[in-house]
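What follows is a set of structures to go through.
Derivation of every value follows stated rules applied to the coordinates shown; laboratory data play no part. Computed from a prediction, not measured in an experiment: that's the story for all the values here. Cβ atoms are built from the backbone, for glycine too; each structure is taken alone.
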Structure P
Amino acid sequence: MEADENRHDRVDQEIGRLSELLWALSRDGAADAGLPAAGFSVTRADRGFLARHGEGRPCVAFLAPGERHPEQGHRLITAAALGAALATSRVTAGQPGAIVVVAGVPVPDGVTAALTFRPGGHTWSPSPLAARAELRVSMHGRPGAGIDALTGLVQTFTAVSALRPRPGTTVQGIVTRGGESTARMPEFAEARFGLCAPGAADLDRLAADVTACAEGAALATGAKAVVERLGPHHAPLRDNPVLSARFTTHLAAHGIVATPPGPDRPPEWSEVGDVSVRVPTLHPSVAIADPAHVAGTPEFAVAAASRRACSTLLATAAALARTAVDLLAHPSLVRQVQDAFAAEAGQD
């Protein structure tokens with residue numbers, strides 16, 4: 001069997017050959033560029049695509065977002081996934097196992113491990129993800145009796161803002177309907193609240209707190225409150241320490257040192273959390289900018305097109321590919337990953 005060091009060197013060489021393509025993809029390119037020519041079968045969907053190379057197990061999936069928002073670093077994630085998939089397929093040619101790229105579509109059955117990363121202002125392994133839910137608060141007034149629905153909704157916001165936040169929790173609300181005309185008292189008003197918390201139990205408590213705020217505001221104003229939970233909630237990240245440790249080692253080989261996440265980190269969420277409760281998942285954060293640059297801002301979009309982002313992209317793609325190559329080469333490592341996944345599931 002080929003030595004790990006040789007495989008890792010070949011991965012780095014492949015990423016070097018792909019560097020111009022990956023940087024072009026991270027700026028503006030087709031999300032599946034290069035995959036069909038490399039022997040991947042590509043199935044396209046409305047939001048993205050699924051590409052597969054090889055058959056059987058182990059099956060390593062590289063995750064990419066269906067969206068392509070520069071201010072979130074989505075193109076960097078996609079470019080890293082494609083680069084890692086291409087490098088892995090070339091280094092492991094002829095070996096049993098499969099490589100898939102999942103972009104904006106559900107992770108297929110039979111995946112052994114799912115690998116991705118998050119561009120940010122810190123290099124953390126893992127990069128935690130919060131549980132998330134969305135509530136709709138509808139307030140019904142009675143203008144004929146002088147009961148203003150919007151007043152009840154405004155008092156709901158006031159009560160929510162007065163909540164004593166638990167560590168790692170956030171509530172973000174917006175008014176979606178506030179009345180039809182300034183000439184008439186609103187009979188109906190509506191808002192949505194996005195809730196984040198470290199875990200499912202914390203999320204349920206936070207939802208109960210917001211519901212109590214709405215019901216208290218309705219009681220105080222004479223309105224009627226209806227609180228609904230919209231859609232399924234998103235799960236927090238279930239870290240796989242075996243995958244995180246392996247990736248951290250490979251990233252350090254490229255000069256980037258990951259640390260455990262800081263205690264005062266703002267809550268972030270992603271559909272990757274939902275994947276992580278089904279499949280062993282790697283989800284680190286790798287810095288492309290200073291901590292002052294927050295994802296979702298115009299400044300972060302500029303950082304995502306910087307020289308630092310380019311070098312980080314190549315290092316991250318290589319570390320992802322090295323991790324995948326290790327999984328495809330070592331059944332014992334796969335067993336360790338699966339054992340860690342089962343152990344983490346038992347703690348939920």
Structure Q
Amino acid sequence: MRRRFVLLVLMVVVVGCGGAQAPKAKIIALLLPEQTTKRYETVDRPWFEREMKLLCDDCQVLYYNAQNDPMLQQQQAEQAIKAGARVLVLDPVDSVDSRTIADHAADQSIPVVAYDRLILNSPGVTAYISFDNQKIGELQAESLVAGLTSRGITNPKILLLHGALNDNNASEYKLGAKKVFDPLVAAGKLTIVGEFDTPDWQPTEAQQYIERMLAAGDQIDGIYAANDGTAGGALAAVQAAKLEPLPLITGQDAELTAVQRIITGEQHMTIYKALRPQAETAAKIAHALLVGQLIPTNLVNNRTVANGIIDVPAILLNPVVVTKASIKDTIINDNFWSPQQLCPVKLVPACEAAGIKP
């Protein structure tokens with residue numbers, strides 16, 4: 001009798017277990033586009049992972065970097081989905097080709113958060129977090145024009161170094177910059193000697209373009225460089241050509257070496273984007289979607305961005321111009337870079353002259 005009772009209990013346990021559903025894994029995939037721009041590995045990834053850990057201790061973040069290869073990124077997205085990812089946070093290598101990833105995820109009811117770069121022509125984009133990218137281009141152009149004016153240059157001659165053609169952000173920066181430059185060109189107050197779309201944002205490509213333009217004998221007063229990497233390439237070219245004074249060069253991302261160039265007077269400005277809040281906000285959105293909640297309304301604020309198919313709920317953060325005069329009040333004040341990081345021994349005199357105490 002006892003044996004029959006034990007068997008009956010075991011049968012009940014087995015049947016009960018068979019009917020229960022295993023809890024879904026809490027997996028989020030973070031897919032970043034490349035490592036040429038230093039921010040992705042040094043800022044975006046670690047702050048996203050830290051915030052996700054705070055929000056959800058038992059969540060798993062699958063991380064991928066596509067090395068500027070759209071096909072590789074598509075494969076990585078498929079790997080993430082097969083591994084059980086329930087939300088994709090995707091910074092696309094190619095803003096158009098990435099629609100395949102978003103469409104495939106949507107077919108499986110997996111939300112996709114477009115991170116930093118918009119995913120175009122897909123109804124499968126759940127949210128978008130970035131900066132006001134046209135505003136970035138405007139701020140860069142306005143700062144360059146103001147700097148050239150302060151030098152007393154009339155009808156300055158400039159070169160434009162845009163970003164990669166397959167990056168929607170690069171198109172937005174260009175549109176913003178042209179809002180400033182085009183009226184000045186039409187009024188005969190500015191000459192654009194040439195412009196270049198930098199493949200994959202590679203600094204070496206930017207450097208080679210500037211070298212070709214300088215070899216043609218063109219006078220260059222300023223260089224609109226869309227980010228700090230292309231700015232570094234431009235600087236290498238003009239320094240090799242021994243131009244004096246150096247043309248004013250813009251930038252973006254507040255990379256350590258770029259801010260140091262601003263301190264030494266080799267770069268005119270950069271755009272500081274509060275990348276930590278961007279990464280942390282992306283984590284908050286991803287977590288809300290993971291647990292089946294709506295995107296917090298206080299984050300979206302009823303703002304949308306059109307991607308060619310739908311109006312995507314958007315969080316657009318504010319970019320900030322950084323020049324030598326404002327490094328302390330922005331980058332240092334926000335602990336983005338410390339005085340010690342900015343001012344190695346060889347730069348101490350330049351830092352002190354800029355009012356920065358290591």
From which structure (P, Q) was distance in nm of label points 7 Å out along Cα→Cβ at positions 105 and 241 calculated, if the value obtained is 3.6?
P
When relative contact order in percent (Cα under 8 Å, 6 or more apart) is calculated, the result is 17; to which of the structures P, Q does this value belong?
Q
Among P, Q, which structure scores highest (criterion: distance in nm of label points 7 Å out along Cα→Cβ at positions 193 and 305)
P
Quick check for you: by distance in nm of label points 7 Å out along Cα→Cβ at positions 145 and 281, which of P, Q is greatest?
P
For mean count of other Cβ atoms within 10 Å over residues 153-160, find whichever of P, Q sits highest and give me its label.
P
From which structure (P, Q) was distance in nm of label points 7 Å out along Cα→Cβ at positions 73 and 329 calculated, if the value obtained is 2.7?
P
Ranked by mean projected area of the Cα convex hull in nm², the structure on top of P, Q with the greatest value is Q
Ranked by distance in nm of label points 7 Å out along Cα→Cβ at positions 113 and 217, which of P, Q sits at the highest value?
Q
Once percent of Cα pairs over 18 Å apart, for residues 177-272 alone is calculated for every structure in P, Q, which label goes with the largest value?
P
